[in-house]
Structure 1
Amino acid sequence: MEYEAVIGLEVHVQLNTKTKAFCSCPNIFGAPANTQTCPRCQAHPGTLPVLNNEMVLKTISAGLATNCTIQHVSRFNRKHYFYPDLPGYYQITQLDEPLCTNGFVNVNIINEDGSSYSKDIKLNRIHMEEDAGKLVHDDSGRPLSYVDLNRAGSCLIECVTEPDIATGEEAYQYLTELKKILQYIDVSDCNMEEGSLRCDANVSIRPKGQQELGTKTEVKNMNSFRNVRLAIDYEIKRQIKALGKGERIIQETRLYDAKENNTKSMRSKEGAADYRYFPDPDLPLVIVTKQEIENARKHLPELPAEKRRRFKESYDLPDQDIVVLTETPFIAQYYENAVKEYPKNPKKISNWIMVEVNAYLNTKVIDIKEFKPKATDIAELIRLIDENVISGKIAKDIFIDMCEEGKSPSQIIDEKGLKQVSDEGELISIIQGVLNNNASVVAEYKSGKEKSFGFLVGQAMKATKGQGNPAMINKILKDELNK
């Protein structure tokens, strides 16, 4: 029997608000444990939640950017569950009246055979809630766990798709595009390593063509988009194999093991009734006016899909270049600033950012915001290459100095005397000396050994300390050999 997968994703995103969701504690990552808490975070009797308006505004932006309908009235609920890292043992969240509903994220999927298709991944909702704290387990072998409440109460949104995803690759592309959107509108840094973006996958299978959904399993513990794709693909195969043996799929929560690339049973999966939701009695309804929605829409920046289209029209770049250059709003802005400074060669600027700049960032494990050379410095470097002031080889050496010292290309060239030798008379004299010192190689070339020409070019470059104009050296060398 042929099966098809039905997948839904629940993506938790921590918002980059200044303070927490229902109190004035700072929302800071990496602070010493339990230093960003207050009586409300610690659930002291008599403390009351006060809604953070910044959380509402950022959630509206996230909803608009993902084509959601913003509800004028929404409500907070209490979700009762044993949270060892939430002292109140319940979470404030939204259930049947979320702020954002019925959205979608468009993704482009490339098949293994090179063909592609576009698909709208439908969003059921984006709702607001508070984050839980963090358990810290003793690694000395003692059966002890500690709790850090710094994260407890932080502003969180949950982006819940419809069961609209069919493969691990579709899930991967959806997550990639969603992350870009949220970074572009500056509601979250979406840093999975710091826990500001977490994803759970609900996976089920059914006979192809059947409308009724199969029993789903929830897969957790996936710390990268790649692992989400691998975990989903594994879980699909596991369920197909189990049904093939006549086994029954159990609704449960499973953990993904990246080392073994498999999923393991964790616990039976709770249903909505198990959480005992009820309206939070301490929080009023969230009322959003039409004017507030339109104001948020007006302040949305250019989104990733729009930027990709504009880059194609404005700079005529290959699709792969555009994907890399629009990966984050900061890379895109860096590129555009460089092109604005030197508009004659947008493709060469793209090549340098994709290859040289990205290689340096990856090696140093830094972000473009921490990169010393300014976009105008990269533009100047490309201009100097095009104007034959420096060679491409010398430019790479200058680039390293720019990265380490933060100086402009012109400063480095002047300090180190790196200007390209393009004086024809000087190059003729140097090349004649090379030919005189390598008479046997010249004889080989004239006897038909074309490879000897490359050796002579190398000797000429060596004689100019790498600063000779390569195109002129090749031309003059050929002219001298043909005399």
Structure 2
Amino acid sequence: MSRLSKRDFLASAGAVAAAAALGGMGNAALAARREYDLIVVGGGNAGLPTAIFAAQRGASVLVVEAGGAVGGTLFMSSGQMSAAGTRLQQARGIDDAPQSHYDDVMQISKGTANPELLRLAVFNAAEAFDWLMASGFEVREEHPITGTTHEPYSRARYAWGIEGGRSILKVLNAQLAPHVESGRVTVLTSHEVVELLQNSAGAVTGVVVKAPNGGKIRQYGRRVALTSGGYTANPTMFEKYEGVKTYSRATYPWSQGIGIELGLAAGGYVRGGEHHTPLFGAILSDHNVPTSIRALARHFPPERPPWEIFVDAQGQRFLREDVPSHDAYEQAIAPLPEQRCWAIYDDAIRRSAPPLIRGGGFAGSFTREDEDRFFSDGTPMFFRADDLGALSAAAGIDPQGLADTVAAYNRGRAEGRDALGRQHMPLPIEVGPFYAVQLSSWNLLSYAGIGVDGRLRVTRADGAPIPNLYAAGELLGMGQLMGNSLPGGMSVMPAITFGRLLGSEFIEFG
């Protein structure tokens, strides 16, 4: 089988557009077949470390990546990681330990994370993080921190790369490149694994690979590691396993859930979807979901104390708006019909308050001029009216419920006794024009995943491992490592950690 040169490999991993041309080279390579020590299905957060550390042990490795370049979600990810007991923390005088990290995640998740996998992740995270740092990974100057975009940790263990996920990818590229050059690792991009091969005893013996031209060939491996990510770009699978629709398109397009299909076909099972936890505050581009995110609401009170109120379709408030907790917001929107709500305010608040709406991240740029135009031209999710009745009719909110809620809020503010205990109430909502902005949940992670044991072997529902089959990364389901919550840095870091464990220790080649 022909191989990518080191130069071609680095170019492909650095830019998706450049990598798209590699499909033709992969098609020619499939004319030959061989047996590998390890086949890695998915070249992302977990797959690349798996291949790197397996190759360091002398294994021959085939990496099959459906996208046009290795890297997976790292091309889009902010690359948030959390690890306790790292050399970075020690150098900055931060006293931390894996047990504290474990306790924090369990506290944030209200005890719903998988104890076995969580312990495996956090008690091995420091070594994986230190390896990244020793290999050239650079964190932002002020990091590690306790966290700002998720529920904060008790210790500063939260670190991001200077260039987000691409900072991590640069390190993984550099570590993998010598093994590609030596022939120890073979990389196929723009190819999909569509089937696992099993013998009569149920042991996995290889994969069926589909090329861009539709042709298929069998590739044999003594071991197979499924590291192909989640299903957030597959609306049908998302609703099947998490019980709700996905409303936004903000994730890696190859997150189609192929690993779940492969694992199930081999005899595995799926768990964790009941822990579905949405993010709060997406302003969608239109009602034909899933759709892109136009902007986001700045809802975290420590960053911007609330001036508006949030109501559901009945016009009722459903949380104390100034509660200083990401998790409280996420848990509050989860049970609402269609996981949507509305921010309600009047013209005085709009003119006086810091901007509620922002762009950036997974949304495009957003200015005050954009906001003015959207309220004026009937852009979906933006509503303006001279009175609350007309606002309710336009936004689809129960008119009597909204009128009663606004009156109760104003009365509680005047008396200094808000019914929900809110303290920050700078202005009443009383003089038109009035405004409503529809906010929806959004998702970046898959909560259901393939069941594995404590050595990351894919198992049947009765706990029996499927011989020669392993899994790591988001394919395990974030419900295992996060439970019913979103503790920061518990997606990318466990994926790298588990990939390192698979390649260096868990997968046996002797």
Structure 3
Amino acid sequence: MNGHMRAAEVEAAAVASSVEHDVAERVARAREAQKGFGHAGQEVLDAAAAAAAWAIMEPGRNRQLADLAVRDTRLGNADDKFRKNYRKTLGLLRDLHDAKTCGVISEDSATGIVEIARAVGVVAAITPSTNPAATPANKIINALKCGNAVIVAPSPKGYSSCALLIEFIHAQFAKAGLSPDLVQVLPPPITKAATAALLRQCDLVVATGSQANVRMAYTSGTPAFGVGAGNVASIVAASADLNDAARKIRLSKTFDNATSCSSENSVVIVDAVYRSALKALAENGGVLLDAAQKERLQAAMWTGGKLSAHCTAKSAVEIARLAGLDDVAAKAPAFLMVEEDGFGEEHPFSGEKLSPVLTVYRARDFDDAGAVVQRIYAYMGAGHSVGLHSADPAEAVQLGMNLPVARVISNQAHCLATGGNFDNGLPFSLSMGCGTWGRNNFSDNLGFRHYLNITRVAYPIEERVPEMDDLLGDFFRRYGR
């Protein structure tokens, strides 16, 4: 018995050593390629970013990637992934256009400070199965724009799409005379051991996906940006245009079968418009389940307290059939709705569902709606964002002042707006920081500035020493010395 145990331990050690060696070899190639690339100048960095962007945006390649993603992950909708691959990349290119990411990027004669953009080195990009092409592309383009090399650690299900994307990128690199070692992917099979080895050996980690992956990134010993859990709620206020709100909620809730962390999981409707809002949602494809149907849906969606993969990112019709709700499926719903008044593990519909299932809460008024969202986020989703449908702009600011969220999305289709859109000013990204509320170290949309080091040169300026009373005079007048 002991001999068998020792043999197993020796074999496990040999496998671990092999994994470490393979990852180290890839990181070494990335470092060698990045040495020259990081100092090649803005024109070369821009060409590399453009090459990676065109690799996914070209319609024929985009269609291959979208179809392969759905075939191998069985998550989402290929047409929506096609649109996401294109629009998110086009938007990122807009944000990067004319941005200076190397050399001197800022000079301020008043402060005597000159800022110089510097590459971070080799970036490890952890990417999810829900966006196996769009998210890697976003991270790769940002990394290249800033003079870095990048190695992707995809999800096992998303490996085929990610590998094909990188094959397409290498083909574009060949045209521009760029080294393929600048963009690599871990070899299959994708294991936790290989991913962990990559995180330890690289210079920066950018992690999107499960909270387990984010925690792995944060505990790797390498500087890391990770995202918080999604569980978005949207408020429908008394002044909302109900038809417009319902249309946008449907668009957001059904896009790519709700694979996005930015899709609404709950809608909180104030009492004054509750029935009218439900009617508008029904007119936009929502089907409200009764108590018995809700119970059957819950049994299908959660097994042993865990969200079932059988329902994740499937259409509402498929989910209804899986729950044995054939009469509901026959109505061809765009999304399913369940009423809820509880929060936490004993009320699983209050959490993230990654499916076109919308939980409906009823609030007394706007202030109570905010309190309902607070209770939802105390269970799951703090830091991410909240949606609002209202004719009163001040209500959006009120939410931003009081709720634990990094974004308030006003009168927009939430999942399309949170990561940037052409009709709002947020940066295009597929990785949203959730601040300390979501246990993250940043609260903005992950963008190219997160892939840079900044060196500051400080020149001497004329000394300016303030008088103490200029700074503390008001305090002294109010409270004495």
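16.6, 50 is what came out when Rg and Dmax of the Cα atoms in Å, for residues 143-214 alone was calculated for one structure; which of 1, 2, 3 is it? Clearly, the read-out refers to 1. Work out the source of 0.60 here, i.e. which of 1, 2, 3 gives that when FRET efficiency 1/(1 + (r/R0)^6) of positions 319 and 407 (r between Cβ atoms, R0 = 30 Å, to 0.05) is computed. That value comes from structure 3.
Ranked by relative contact order in percent (Cα under 8 Å, 6 or more apart), structures 1, 2, 3 are topped by 2, which has the highest value. Sorting 1, 2, 3 by mean count of other Cβ atoms within 10 Å over residues 79-86 from high to low puts 2 first, with the largest value. -12000 is what came out when helix-only ellipticity at 222 nm (-39500 (n - 2.57) for each DSSP H run of 4 or more, over all residues; to 500) was calculated for one structure; which of 1, 2, 3 is it? Traced to structure 1.
Read the figures in this text as sums done on the coordinates, not as results from a lab. Computed from a predicted structure; not experimentally measured. Cβ atoms are built from the backbone, for glycine too; each structure is taken alone.
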